[in-house]
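Coordinate-derived values only; no laboratory data. Please read these numbers as outputs of a predicted model, since none were measured by experiment. Cβ atoms are built from the backbone, for glycine too; each structure is taken alone.
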Structure P
Amino acid sequence: MKKQRPVNLDLTSISMPASAKASILHRITGVALFFALIFVIVAWGISLQSAEGFELAKSLMQGVIGKVIVIGTLAVLSYHIIGGIRHLIMDMGYWEELESGNLSATLSIAIWLVTVILAGVWIW
């Protein structure tokens, strides 16, 4: 066993490849999607209770906070779908090399950013 092991590993100094960042982002968006769906289900439940509930949910969604939450939910959902498709393609045996894996990760993040911008313009 080495006697000089790192005691405090500084994660900000580690340079991760794009494929690692994309994989971590896919996991984070999966957890965030779980919590975002709680908001969606509650809003859906309120809207289905009565006509007044529907108007309340509609007014909440048209407010600034509601729009931010909707855009955030769409952002999380879109990356998780894009990252999931990338992982499925990798499971089929493609993009497993370092260069192609990093390229597909960079491309998936770029597609996601464009998707989020388009969703923000559409919602706002």
Structure Q
Amino acid sequence: MSNYLVAMEAAWLVRDVEDIDDAIGVAVSEAGKRLNDKDKEYVEVEVGVTGCPACGEPFDSAFIAADTALVGLLLEIDVFNADGEKHASRIAKSEVGGALRDVPLSVIDVVETEGDEEEEAEA
């Protein structure tokens, strides 16, 4: 059993905004509130980045049309004691998806992390 850091992308809709920065702030704040209780903060929430199709430079994943924004969020969660990358992905999607119902999620990266030194010593 291993520990993993799972990165996911979420598509967050923000209504009645006129400014990209406001849309990003609202999206990150709302997602953070739904994912992280006061007592525990286990999901890292940031604005995602998208590469420019013309030059390749990264920019914030946010688009506004008709006072409605679509913001791409990057969500990272640590998954402990998973049987493999696929298992870690399923656990992460289940945990995050339960809190973010009706929000499209996509796993974009799974990285095995080092376990506690105590766990390694026991092995």
Structure R
Amino acid sequence: MKWAILILGILSNASASVLVKMAMMPPRRLPSLTAPLEALGNWPFWVGLGLYGTAFLLYAAALARLPLNIAHPVLTAGAVAAVACSSILIFRETFYWTTAAGILLVIAGVALITARVA
């Protein structure tokens, strides 16, 4: 259960990042003082904001069940990897070999940080 909570936190965090990116792409834009009601129609912004809150609550719940030195690296690295993959799939951003290498190195680093040596 503790890992499911952490994975849901990763997915919430990554989804929030994708939605906020969508919210800032034309024709949408950051809410302004000159047209405050436009902000109400920017649903990706509000859903993304809600998902960031959800991710925080899930992270807090994971911390109640996992050590900080495991939960934080796994959440952070998982979100980084998920956002990198999402940006390629959803926004068609350029995928460099260094991106793949970086994701693999981050995952390897987290595996080393969280491994328990007997």
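Given a value of 2.8 for distance in nm of label points 7 Å out along Cα→Cβ at positions 37 and 101, point me to the structure among P, Q, R it was derived from.
Working: P: 2.8; Q: 1.8; R: 5.4.
It must be structure P, since only it matches.
With helix-only ellipticity at 222 nm (-39500 (n - 2.57) for each DSSP H run of 4 or more, over all residues; to 500) coming out at -28000, pick the structure among P, Q, R it was computed from. Kindly include the intermediate steps, with their values, before the conclusion.
Working: P: -28000; Q: -9500; R: -25000.
Of the structures listed, the value fits P.
One of P, Q, R was used to compute Cα extents along the principal axes in Å, and the result was 67, 36, 24. Which label is that? Each step should come with its number before you reach the end.
On the way: P: 67, 36, 24; Q: 57, 37, 21; R: 61, 37, 20.
Among P, Q, R, the structure yielding 67, 36, 24 for Cα extents along the principal axes in Å is P.
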